[in-house]
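**Q** Each structure below appears as structure tokens.
Bear in mind that the values in this text are calculations on the coordinates, not laboratory data. Everything numeric in this text was worked out from a predicted model, so none of it was measured. Cβ atoms are built from the backbone, for glycine too; each structure is taken alone.
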Structure I
Amino acid sequence: MATRRTASPGDATATRQAAALGQLLELTVLLNEDLTSSLGKDGVTPSRAPLLWHLGQHGPSTQRALADALRVAPRTVTGLVDALEETGFVTREPHPTDRRATLVTLTPRGRRLVSRWQRGQQEFADLLFGRMPPRRFGGLVAGLDDVLTTLREHLPPPAGGRA
């Protein structure tokens, strides 16, 4: 006959932590599936979207500045810009003050897409959080801040990127 072990308070905490991690992983999978599907409809891959989003938020940038902002190698940005230029979302233009540099700029098509994404982001945020009571929402945001801070402190920078 097996003896029954009495659960200690630490076991309950470990169980709750494991369940919370499971929820975060499920959230990651669901958000990734939604993002991949939505981007695919726009003719954009998940690896190219952050570059477009950055240009939409910050305006024209050099490829070096994009590499730094996205924390990827400059050669990675070159490939992303090449693909986005081929599909009509960005152009390369001469830098006005540095003859050696070029600026990556959204085309009208790219601006329309990013603008639509911005509107969609607000609609999605409303869907997820609009009915959540303010106190619960505040707790969620505070908890996510704690999790993200811990991850940023303990995970190495992406391969080829800079911290």
Structure II
Amino acid sequence: MSDASSTLGFVVIVILYATIGFLAAVGTIVLVRKVLAPKAEQIFYAMFLIAVAAFYLAFTAYFTTETAWRLEGAFVAVFTLIALVGTRVPMALVVGYPLHGLWDMLHELHAHGVHSFFEPSQLTAIPLAYGFFCAVFDLSVAAYAYTRREEWNAAWKDGARSKAAV
């Protein structure tokens, strides 16, 4: 297979995965907003950030990248802390999701031979174009969280007021 057809195939895969990432985000947003109250919705997105970060531990195990456990585990811990803050502070989610998207793209670049300041053996492998899918999903959720931040903050304040009235 020629380099041109290989590149074209990769571009098509990236476009498809990015589109699916966006559609997955839209579907998630519509469903979660319909089912959950604002406070619960915010908590859902915070816990989901932990889940998507933990995927890298699954990839580390699946691809048996023994040297990546420490770094991947550290980043899962960082995203867990951001998510826990995000259960009450929406801006943590607005910042945390794009940071996770950057983490995804770092892995994607690593998969294609572009090295970063991490040693190649420190990062685990990911499925082809997964970084594009996840980065688009993450940026879409971050944009949504930004639009919902005032309503989420108000829901927490309203809850505090109603408890004080009792």
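**Q** As an exercise: helix-only ellipticity at 222 nm (-39500 (n - 2.57) for each DSSP H run of 4 or more, over all residues; to 500), calculated from one structure in I, II, equals -22500. Which structure is it?
**A** Source structure: I.
**Q** Which of I, II yields 5.1 for distance in nm of label points 7 Å out along Cα→Cβ at positions 101 and 133, as computed?
**A** I
**Q** Turning to a different aspect of this structure: Among the shown structures I, II, from which was the value 12.8 of Kirkwood radius over Cα pairs in Å, for residues 69-140 alone calculated?
**A** Working: I: 15.2; II: 12.8.
Traced to structure II.
**Q** If Cα Rg over 2.2 N^0.38 Å is calculated from each of I, II, which structure is the one that comes out at 1.39?
**A** I
**Q** So relative contact order in percent (Cα under 8 Å, 6 or more apart), computed for just one structure, reads 21; which one of I, II is that? Let's see the in-between values first.
**A** Details: I: 21; II: 32.
Answer by label: I.
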